[in-house]
Structure I
């Protein structure tokens with residue numbers, strides 16, 4: 001069952017208060033996902049090649065703001081599930097999109113695979129909430145593997161065409177994610193840099209940096225380059 005637990009987000013190193021928002025800084029920094037998601041949806045409106053993919057990914061990114069509000073802020077019933085499924089929705093999309101790209105599948109195939117994956121993931125974490133970290137890890141590895149395969153194809157193009165804005169954005173994703181992951185790890189309550197009364201907890205940095213990485217991924221990897229066409233985009 002999906003249940004609310006006492007002390008939600010207590011591991012994210014911001015002291016839980018008794019105001020309208022339990023963790024104000026972590027809650028407000030989650031709005032970065034809303035900004036990134038809306039920006040990605042804006043890309044979709046200007047990108048006929050992958051309009052559907054960008055729109056779906058933008059919504060998934062924006063949902064993390066809802067997850068942050070419920071988990072770090074109001075801590076309502078079901079907050080953990082909303083928070084966790086929004087994270088898995090982003091990772092799951094990257095995996096599904098990467099698979100569609102590598103297998104040269106259509107947008108319809110991508111959407112069906114993604115929807116089926118979300119149903120399975122949502123059910124699993126509802127019944128077994130403790131599996132979310134393991135599932136996130138598996139999806140992150142799978143997403144990274146598909147991107148590394150794509151990076152292999154980027155090297156010859158980089159030599160031919162040089163560095164473009166989109167290629168630079170794509171190559172920057174892993175670097176920004178590395179910084180985000182570092183902020184996440186040092187921002188845990190049991191980490192040595194944790195300061196519960198800090199004006200800007202490290203976990204808020206994780207929110208800002210991971211949102212930036214999602215926007216970079218959308219711009220660099222999902223939106224088609226002017227001279228590139230892929231069956232997954234049609």
Structure II
């Protein structure tokens with residue numbers, strides 16, 4: 001599966017719509033598959049049976065669409081009652097002259113997972129700025145930096161909160177790297193290791209799914225996970 005890019009809604013909505021095969025963000029991200037997280041605020045159904053949703057991050061709104069043939073994604077979205085934090089993987093599309101994300105997978109998320117998404121999206125956005133700043137107008141650089149600052153201001157980061165791991169995905173990657181054998185690492189062992197670090201079983205399972213979807217890891221055999 002193609003890896004998913006992360007970018008904030010404020011940047012996604014700034015994409016110049018010249019077609020849906022080569023959508024490129026203001027900082028240079030090629031927008032094919034997108035991974036996003038935010039607050040699900042609204043879900044509506046069209047007369048044709050498609051689901052339309054709005055997901056807000058601190059910088060703006062993603063418009064989400066699920067076609068009636070995407071049964072699993074539609075069922076997952078229908079089971080979530082707004083407002084709620086969600087994570088969405090999908091394809092950037094131009095639909096009826098509007099930039100949308102055609103959702104492939106939707107899961108309910110926690111605030112902590114949303115905060116992790118903000119941190120990682122900020123890292124990727126900063127990396128693109130550093131790489132492409134010389135070719136971008138100063139206005140875009142300043143607007144993007146302001147957008148990242150706005151997003152980071154909402155991140156919950158209280159180190160005194162017992163058992164809170166701000167970036168469980170990064171910690172799980174470290175554990176997999178340290179404890180993998182020839183077949184990778186057993187998922188049951190990763191669940192146990194995550195528990196020691198204060199990461200709940202559900203969070204570990206959600207992170208495993210994300211790591212597989214984003215191409216950081218793969219499953220060499222049933223019940224095992226391994227770094228790429």
Structure III
């Protein structure tokens with residue numbers, strides 16, 4: 001029987017080691033790779049074709065939520081498990097909208113991670129009780145789900161969200177262009193469109209927006 005192949009993505013090496021130690025001893029599971037940020041996770045997913053990607057939400061260059069969107073758009077058969085310190089309603093909604101099938105808090109990883117991976121391996125879902133409550137409230141009570149209402153208000157494209165994160169992390173427009181493989185002129189156009197759409201006039205406003213919308217981390221994750 002083929003092993004169940006898992007890719008781990010977290011920007012902290014000690015966390016990756018901890019996750020690997022929790023998972024690699026399980027019979028039939030194989031850690032096929034480790035990614036250091038969201039962009040690395042997308043690239044390794046395309047190259048390695050893992051069965052499951054464990055993604056931290058708050059990572060540099062490309063956050064876990066946008067990475068999940070890209071992974072599931074290009075590799076829909078790959079399951080995504082989100083690992084985070086944040087259980088806010090906004091993050092939960094974005095996790096569900098991204099199509100992730102599992103959600104585990106980092107503080108509960110030692111207790112829940114193996115069970116979560118087992119559930120996803122069986123093509124089931126694994127969510128915390130708070131996520132389950134939000135699903136019931138938003139999806140099963142009739143009417144338009146709250147998640148769709150919130151997403152409808154998001155005026156930025158996925159590419160623009162990537163640009164926002166990179167700018168908020170302190171990269172210049174030229175560096176953004178290099179990371180995203182586009183011309184400097186195109187990066188400048190994206191930046192101008194973002195500022196116009198959000199009615200922003202300074203980079204500090206952009207940084208605050210990125211923090212509030214979980215595109216960058218205000219404090220180091222643990």
Can you say which of I, II, III returns -16000 when helix-only ellipticity at 222 nm (-39500 (n - 2.57) for each DSSP H run of 4 or more, over all residues; to 500) is computed? III
Value 13.9, 43 of Rg and Dmax of the Cα atoms in Å, for residues 38-117 alone was derived from the coordinates of, among I, II, III, structure I
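None of the figures in this text is laboratory data; all of them are computed from the coordinates on show. Keep in mind that this is a model prediction, so the values were computed, not measured.
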